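What follows is a set of structures to go through.
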Structure I
Amino acid sequence: MPSELQPTATAPSDRASRRSRVATCGMTLLLAWVATGCASVSPWNQPFVEVRTPNFVVASSFGEEAALTLARELEAFHAGVLYAVGLAPDARLPNPTRVLAFDDRGFGRPFALRSEVAALLPGVDAPILVIRAPGDFAERVIPDVRHRYAHRVLRALSEERPPLWYAEGRARLASEIRVSGTVAEIGRAEAALGRQIMDWHRGDLAEVLDVTSLADRSLASRREFEAASWALVHTLLFDAPRKQPGRQALDRVRRAFEGARPGALRAATDRLGNRGALADRVYAHLSSERHRLDRVQVAGLEPDALDPRALAPADARRRLAELALVLDRPTLALEYLDRALEGEPEAPAARGRRALALARLGRHAEAMDLIRGIGNDVEAALPAGSAAIRIALDIGDASLRREALDRGREFLTGVTERTRARGRGAAWVGIARSALVPGEDPKRATDALAAAARVAPGALEVDLVAAEVHVALGRERAARLRATEVLSRSHDERFHARARAFLE
């Protein structure tokens, strides 16, 4: 069974007091929000509540009870994902997923994401789940988000990267996970994918087992591969009345690729069955009107196990500014940070993020002025260091470049030395990129990239920066291999664009 959520040490009376403060904090804003219609209130003015669980940090402006419900449902979903991708029920991600749930339906929709109600953004140390409208779990945590989250979990908790069919097939199972309270249901068939497979009805279905790259495939061809991989894995796991045979077959595949033994992997794959018979088995399974569903439950979700707290407005606004930076909208981030600094002009965390926004806008002198005034504040170190490296990569003045490079490495090295600091993987990536500054030795990036892969496993950003380093070292084939890996395993359009640049 999935591991229990660990209750905090806060006494019940303290929790009651804190919940009272949560209810009181921001009440005026909340009443105004309800009275005027929440969609008319900017995210800037929405009161946020934070709830922490073992695998998620939820910041929500939909109220305390909605935040608690979302946190519980996300933990149940996580338990379902572990089951779907074949991982141990007590497996934990290196870093919790950050969640921002707020109403972005007002004028301008500043955080719009291709008109989607939600999205999973691929951060280095942990992904960011963005939910932009109220609703129940199925409406907010949409199938695309569930699918991408499962991919990240599987990569992050695998010692070696799985075969493409295995990763895609198991991750697609998560697309249709249903959550009810603390229970996740796994195995519901995707009707559209099932129809697609039945329409093909061809004997080469099992050829997906041999696919090692998707980089050159069209979107339609990738969709065919995803559908066939899902159909194959779904059949193996759910076409029998008992779950053991299918799980054991896929566990053999997992043990083989985790051991990095190609011969053992081929043997485990061959044991799945004759290719023609395997295709027939898939078609028979999909044409059946009924099949088994499995359920898992998160234990220990007592009412007092989760302890919500009101976020200070400045803290909530900094998180929204950070989201704008992740979305590569530095002007929006700057707007939020400038307004946040009106109330706290010396806040280091906001100043560090403001320096990063300015650096991305090419306002190097202003960014450097901020960087020079930032001390060793842990919250400011990562954005300030990232800003400095960005300036060193962009600027032509040699003396200013040297200053930015030295300051950037100092900040980022400080983050890597704090074992509990958030963003250690991103800091190592920044240090690796600093080796690409004109006049530096790209070989110096090797150790930093290895460290990034250790502390942030599953982050494809590491592969993209590695491709940059290989290009700088004249290793065209190695760069293409890294880019191919990203194109084959990512579902993020921005990652695809960056990876294609190395291939084209």
Structure II
Amino acid sequence: MPKVNTQSYGKWTITLSNFYEGFSPAFWKNSLSSIGNSGQANDMKNINIFDPNVLTQGPGLAALTNGTQVGAVTDLVKHILDRAVADNVTYAISETKLHKLSATAVINTGAFPRTITGATDGQSVALLKGNLYYLYNKASGGDIGKFNLDATFTDNWCSSGVPTGGAALQKAPHPVATKEDIMIFGNGRYVGVFINESNTITVDKLDFGQNNEVADIVFSANNWLIAVNSPNLTGSNRSEGNIFLYDGSATTSLLDDEVGAGLQRIGFLKVIGGIVFVAYQDLSSLGFKIGFVSGRKITPIGSFTGSLPLFYQKTLFENTILFLSGQKIFSNGAVTDDFPIQTSHLATARYATAGAIAAPFGTVLVASKNGANASLDKFNNFTVDANWTSLVHKVSQGRTLSYVDEVTVWTEAFASGGRVDLTLQYNQNSSNSGAKTVSTASKRQHNIKIDKGGIEDLRVFLNFASGSATIPVKIRSIEILGHFTKQ
């Protein structure tokens, strides 16, 4: 209910601000929700709220040099090493190729991109003791390749017998994690362990049983945390997700402890500031949740609709977890420790089938594919495919309705070409004001006359479709002024 101005009886003002709080707590439940704080959204697409002072357009995309099918990226990039290996250098794996990347380009000369012998589904890459390891599936089974970061590639390193105990892998997801001289990796129902010092590998060190599958692995607080789905079922089938703790030395075949996610499938684990975050399915809500491990339980902090993100679809950006759900790029977390945890839809991958996301050079990289088209993009400038919808605000009591007088949009000053269109949607979105343009350059206060009566409730819809990809409109707050009337 808007606040009534007691100095002038019957008048009211609604102020929308504090956009940094993101989605309302139950945005996915009802498109006409009124639950939440005034600046929270009931819907948004490609909106940036990382600056606590303003709401603006989310980032656009620009393909890296050689980053499409006409260059070096001819299939879906599945995993990007989320750190620099050397100055302005990292690596990624696509379905069939190993790639070398800089912050601006996919290297398309010399040994790169390298077509991996027999690879049909690249899975992950890892750096350990000056060597790059790349895990992939083949038409039958899987393998691990090794690159010495100079000129020597051994695509079948694991199955060739070079490491003691080497063997073929299962055809399965292969999440991987490293620390000091140890690499451990998912191998279907198994966890494999490679000890660099002794050059020994065991591809089935831990066995979680038939129909189980390792979903992700991370290292935190001197333990490996291993997410396992049991049984490994997708679609409208409940699995039981568990997180197992395994000793950091990785020498035993025994587990230390277990954290149960309940009847939920786990998508990924991510460690930020010593806290282990978990994405897990919530079939009852047709979506998934983000939570964190607290003792032997998982505490949820955000809910989403859409597909469950997987181990290669997460990164750290602006102190939040950035992850892919289908084509959408979501953020979850607090930009600074002084602000509440927010959930927001920041950006969208170029094509419908999304692959890896990472930020090894600070700027986010995201891969996607559609048929013969493939792309590896970086965040660049702003998108005009952006909109934001407020909560519904009730402006009626009993037999009293409201008359809306005007709206004031407070922005930062912007250059000519910037634009956002504002629409008031009335009475459970059964009618609206029509789009009102905010585009006056150099102004910070934009007044819009409305003059509309018979209003029970209203919400604000912002649309940047006619705006600029280089001149954003940054909104500080929105004030709606009106007064009560009798029916």
Structure III
Amino acid sequence: MKQFPLSKQFIIFVLMKTIRAIILLLLFTPLLLRAQSVTAPILSPQQACADVRFLENIFFTTHINLALVADTNQLRARFDTLRDGITDSIGPAELYRRLAPVFGSIRDIHCSLDLPLSSNEYYQSGGLYLPIHVLISNRQLFVRNEYSETCEKGSQILSINGIPADTIIEVMLSISSSEGDNTHSREKVMEYSFASVYPLFFPVDSVNELQLKVDADTIYSSVDGVNRLQTVYDTFFQDPVPADKQSFTFGYTQDKKIAYMRISTFMGGNPGEYSRFLNATFRYVNDHPPVGLIIDLRHNGGGFADYGKKLVRYLMPERFTYVDNIVSKSSTLMQREIIRNSVFQPEIIKFLQKDIGYKPLRAFWSKHNGIIDTTFEKLVKPVNAHRNYKGLLVILIDGMSASTTGMVCNTLRNRPNTLFAGLPAGCAVSGTFGQPTQFVLPNSGITGFISILRFNQDKKEPDLTPISPDVCIPESPQDLESDTDSQLNTLLTYLRGKMNKQ
């Protein structure tokens, strides 16, 4: 496909950080800090319990709708049980191991928890890691990449050191985040963190035996455990799921019948570059109308809310609701945490968010503690008819299509002549949480993110039902070896079949 030339992406503080960016920030920023010179603390029972209580308070005082994403009575009981079980001194890694399943019961994909390497006594003591990146699909485990290249890409992992893959996946999914109960999202999130958290829950030896299924054969392969304190292994652990080289691309199939647009993130490029891309693309589409347009939003974890709205303006035929209202909840505890973890002076933070920030964020700072405020949004006007695409539209989604991507999908569900394909998205049918904000547990250094806003796209009660595709197209692990995109190819075949019947 012919692609429009694009300049490099740049990083910017965003209204709604992307899910992918949050995961990568939590997992890999500590690698850049080189934590070898720091000794991870050992926590007294009182310190560990204080961190558990701090995390509990953060969520019960700050999250905009905790009752929607968790059984609050059960969550309280699990925090109490966790504290009751801390009777001896423990390190942050052990505290994280106990916290993660409790945290994983909170069904908001914007919320995440991580153990920085500077606070990880397992890492600090030279503990061994399994140098494997994985693909998880349909509750099965596959090799995406392996450091020594002794395991074939795309081969299915049946067991590791005698532990069945089913057991491994069950534990790993229980500590992953999702919007509602969405296994597809949990699978995609865990792909990013698998190599980092695996040794906190399962043993890693100097030599590890993997039982693999390759085609119809079952084979055994040995993989050496590695000490991540050795610089040679650092780069491998930093890139578990390769990102798109470009934020947005466009082209046509060879027969010129189907147009294809890929938007890998709603935070790439600068606003002018993104606007020019959309304007030029849709002018060209209307001058050379395809039989159908595919917009690929797989692994797009969100970004600027306004970027999503700009795209939808080119696709909706009439005025539409993008966001009906935004809900905020003031939290003194989270305000202190924002100031404590910022490199800026408190006055600057307050000026940026309380004084000149957009209205929902100003309410977060200016209202009394615990007060919930609602900001209503206006209808959005489409672009002019010369650039507005009214033909067949196909949206390709997966379990990491979330946040701003969810708002785009929900808006386009009301568009005529529109089809969704792929896998259930990592976003819900009524809106999304947003403005994920970082916090740090004071004694252990464990970090996390919590949503402080709710973006509602209708006036109904929020609903965590995932957006489901009209045409379900599963992933193919064999793509890892063949370097193909069978989901996209299957979709193209499906569309051409529909065209031939017309």
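What follows draws every value from the coordinates through simple rules; no lab data is involved. Everything numeric here is computed off the predicted structure, so don't read it as measured data. Cβ atoms are built from the backbone, for glycine too; each structure is taken alone.
Say we calculate volume of the Cα convex hull per residue in Å³, for residues 128-423 alone for every structure; which of I, II, III gives the highest result? List each step's numbers first, then the result.
Values: I: 197; II: 208; III: 183.
Once volume of the Cα convex hull per residue in Å³, for residues 128-423 alone is worked out for each structure, II has the highest.
When distance in nm of label points 7 Å out along Cα→Cβ at positions 248 and 448 is compared over structures I, II, III, which one is greatest?
Structure II comes out on top.
From I, II, III, which structure was helix-only ellipticity at 222 nm (-39500 (n - 2.57) for each DSSP H run of 4 or more, over all residues; to 500) = 0 calculated on?
II
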